[in-house]
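Take a look at these structures.
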Structure P
């Protein structure tokens, strides 16, 4: 096997650290996870962590970026393809029901935000990431509307902001009470795309 270049080796180390940190943060939370713990679990020295991340905040941002990227991809996959609009919305509902309010991910997000909001540079970074996420969701909405041939009742950017806000609220509720349904979010998606009917489900 060819020997890895220094850049390739560092990239692999960084990826392994993010994967290990993801498991640790989701399992133990932000405050309870130390860089020493991450380094030990990943099989690296603490120096290897600091050569890739300046501090725990930067490492957690990388973890949250990876989680959001994965979930955004899943939403995009659910809302794309040759399937009918109804099938796409059903796929979205399946994703939402299995993901929104996940105690580990939602808990980590809110624990991190609660701590990071007092750090202005980090707060700015979080705001930039939120805007980027909104843009990605808006793109998915606009592309889906074009593919299924419907006119949106509002700009895609506004729809993305509304759906993300509703999703965040549902995430908090479901973290406290996992029996809280996600139907209202799916119904909003149906209304947004002019689906034939808003399904009535027991609440």
Structure Q
């Protein structure tokens, strides 16, 4: 089950990242979204493209950071990928996402949902960075799981949209709820996972890791 879950995680994350790169990199901007969303995308072209490509970076690198083999055999590569994940994916993606959230389709409820998602993404990324800086490896791991659960909102968002359509709910009705459903259950599941997993690495401070 764990192996299947890992395969599914990689497939969904990489699949959505590839979708974003194709749709936003090779097709006219906004061609597959609601007309009102397209108008916003065209008005804030730099903001949406920055958010999409930075978030795609996080989706590609995030699952790899949880590879035990990579951490054990290629620790330097793991550290550099973590830097890129946090600096490009989370920081750039989060700040641009926070900006674009103020113009989100779906009214106040959607804008608030996406704003809190972006703020939570930035905050958990900062906590992950600060914990590894002081050598708290287990705390870092937990914050990274929380952070990636919010990164994964890019995937769950794209699952809920067709699911709501199949349920007969209009996009206009569903989207304000999806702005919350795409990330709140993710972070709840992440917390449940911590509370039910066997204790592994000690959270006693290790030697601080210099990010030079």
Structure R
């Protein structure tokens, strides 16, 4: 396949893999990928996904790739908390949750990490449309907080939250939040209820 023909087709794709290429051309051979990469016409992302070499890599694209690499999954934990400005520093790579087993993929943009939760807990995420072809699934604030506390049982008290340095201003909407309480009922974990009490003590201090 001539690259220019493929490029015109792939231009509207945020990212693509071998399966995408074979939908365009069933006879497409994997070696062509290697050749185009050596010629710096395409560049690898992670887990067999690529983008055209002249495209830039931004957070939206990495979140989309995270969704595609390991399904079902959605962005959560540190990446979602950074997205909502709860934690002060940006996160290298992408953190997600999945109903599949724990998994990670390494890339030039950091590690794509997936933490495992029960299928029952795969809820509370949004589909963000940035106005381009890039759309991604990410936990809403309430679920990102609960996912984090569920998977980090060592965080319990007001002092623990002070050590995390979470941004209180970004979390004020969690006070008397009906959605947060309804999510807690689905988890039905007394220990998680206790961690949320520690969070509220931190926010009210």
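Computed from the coordinates by the stated procedures, all read-outs in this text should not be read as laboratory data. Keep in mind that what you see is a predicted model, and the values were worked out from it rather than measured. Cβ atoms are built from the backbone, for glycine too; each structure is taken alone.
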For distance in nm of label points 7 Å out along Cα→Cβ at positions 47 and 63, which structure out of P, Q, R has the highest calculated value?
Q
So Cα extents along the principal axes in Å, computed for just one structure, reads 52, 35, 29; which one of P, Q, R is that?
Q
Please compute distance in nm of label points 7 Å out along Cα→Cβ at positions 31 and 119 for structures P, Q, R and give me the label with the greatest value.
R
